[in-house]
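Structures incoming, each one as C-alpha cells.
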Structure 1
Amino acid sequence: MQVTDGKVPKNMQAIYDEIVALTDAVCATHLSEEYAALSRKMAAALGRKRPSPLAQGRLNTWACGIVYALGQVNFLFDKSQTPYVSAQELAALFGVSATTAGGKAKAIRQMLKIRFFDWQWMLPSRIADNPAVWLLSVNGLIVDVRDMPREVQEIALEKGLIPYIPGEE
C-alpha cells in the first residue's frame, strides 16, 4: 500500500507507509479522518527531513509520537473536546508507554518547530473558531486579522501567517 500526503523520498516510502498504516488504524477507530490526514502530512514532513529521523527507532513509537503531537496542538487530551482520548490511552493504542509517547511528541514538535495554536497542524474544522490563529501584530498592535482590510489579510496570507482569507475557506 503506497499512500502519500506530500512527497516522500523513495528511500523513506516503505517506512512512511508502515507509520501511516499505524496512524490511520488508530485514527479510524478512535479519532477522525482529520487526525488521519494531518498524521499523514506530519509523517511526510518527517520523512523529507535530511537525514530523516524516521529511519531510526521503532515505527510504532514514531506513529504514536505523531498523533500525540497533533493531539497536543488540538487539545485531544482535554475531556471537554471531541474526540477525546487520554494520553495514557493513546500511548496504549500504539503499544508504547505514555512517557515514551510524550518524549517522542516533544522531539517531533521541536524538529518541525510546532507551537501551540499552530494552524498548520490544527484540525481544519477548528481553525475558523480559534481566535489565536487570527491574532497578529500589525505595527506593534495585536489585532484580529479577520477585522482588517482585505489587503492586510492578503499580505498575512502571502507571509504564511494565516491559513486562508477569511470568508474564502
Structure 2
Amino acid sequence: MGLREGSIHVDLFINLESWWLDLGVGLVAGGSLILVWILTRRTLPAARRLEAELAELLGHLRTSEVVGLALLSGFAEELFFRGAVQGAWGWLPATILFALLHAGPGVTFRIWTVFAAIAGATLAALMIWRGNLLAPVVAHVVVNGINLDRLSRLSKTPVSAPSLAD
C-alpha cells in the first residue's frame, strides 16, 4: 500500500478510483474535529486560555499565510506521521508521537496535547480505513486552516502592511 521495495508510489497519496470519497471523508473528519475543539473550548476555561496564549504567539496572519501554513503543515505532518511512522511502526506509536510533539510548556498546553492525541487517532483511523493519505491530509488541513484563521483573528498583534516581497 504505497511503499514497495523502498520507493514511494502514488497509491500512498491517493486512490484514483475513490479520491472523491477520500476527499469527502477528510472534510467530514476535519469538521468533526473542529466540533470537538469548539465543545472543548466552550466547556473548559483552560482551553480558552490556551487559545489566547496561542493567538499571541502566532500573531496576525494574512489569509494567504493561513492557507499556506495549513496546506504545508497538513501535508508534511501526515506524510511523516501516517505515511512514514504509522507505515513503519503502526498507528499507536504514530499517534503517541504526534501527541507528544504537540506538547507545550505548562499545564494549559496539556489540552492541546490531548486534542492532538484525539486528532492523531482519528487521522490514523482514516489512513487505516481509506488506505491512502488523502483523507488524513484533507482533515488535517481543515483543522489547521480553521484554527489558524481563528487564532489569527484573536491575536491583538496589529496587521502589518504588506511589503514589496509579499
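Every read-out reported here was derived from the displayed coordinates using simple, explicitly stated rules and does not represent laboratory data. Fair warning: this is a prediction, and the values are worked out from it, not measured in the lab. Cβ atoms are built from the backbone, for glycine too; each structure is taken alone.
When relative contact order in percent (Cα under 8 Å, 6 or more apart) is computed across structures 1, 2, the figure 39 traces back to 2. From which structure (1, 2) was mean count of other Cβ atoms within 10 Å over residues 119-126 calculated, if the value obtained is 22.9? The value was obtained from structure 2.
Set 1, 2, criterion mean count of other Cβ atoms within 10 Å over residues 127-134: the highest-scoring structure is 2. I have 25, 18, 9 for semi-axes √(5λ) of the Cα gyration tensor in Å, for residues 39-86 alone, calculated from one of the structures 1, 2. Which structure is it? Structure 2 accounts for this read-out. Can you say which of 1, 2 returns 21, 12, 4 when semi-axes √(5λ) of the Cα gyration tensor in Å, for residues 23-62 alone is computed? Source structure for this number: 1. Can you say which of 1, 2 returns -16000 when helix-only ellipticity at 222 nm (-39500 (n - 2.57) for each DSSP H run of 4 or more, over all residues; to 500) is computed? For helix-only ellipticity at 222 nm (-39500 (n - 2.57) for each DSSP H run of 4 or more, over all residues; to 500), the value -16000 is produced by structure 1.
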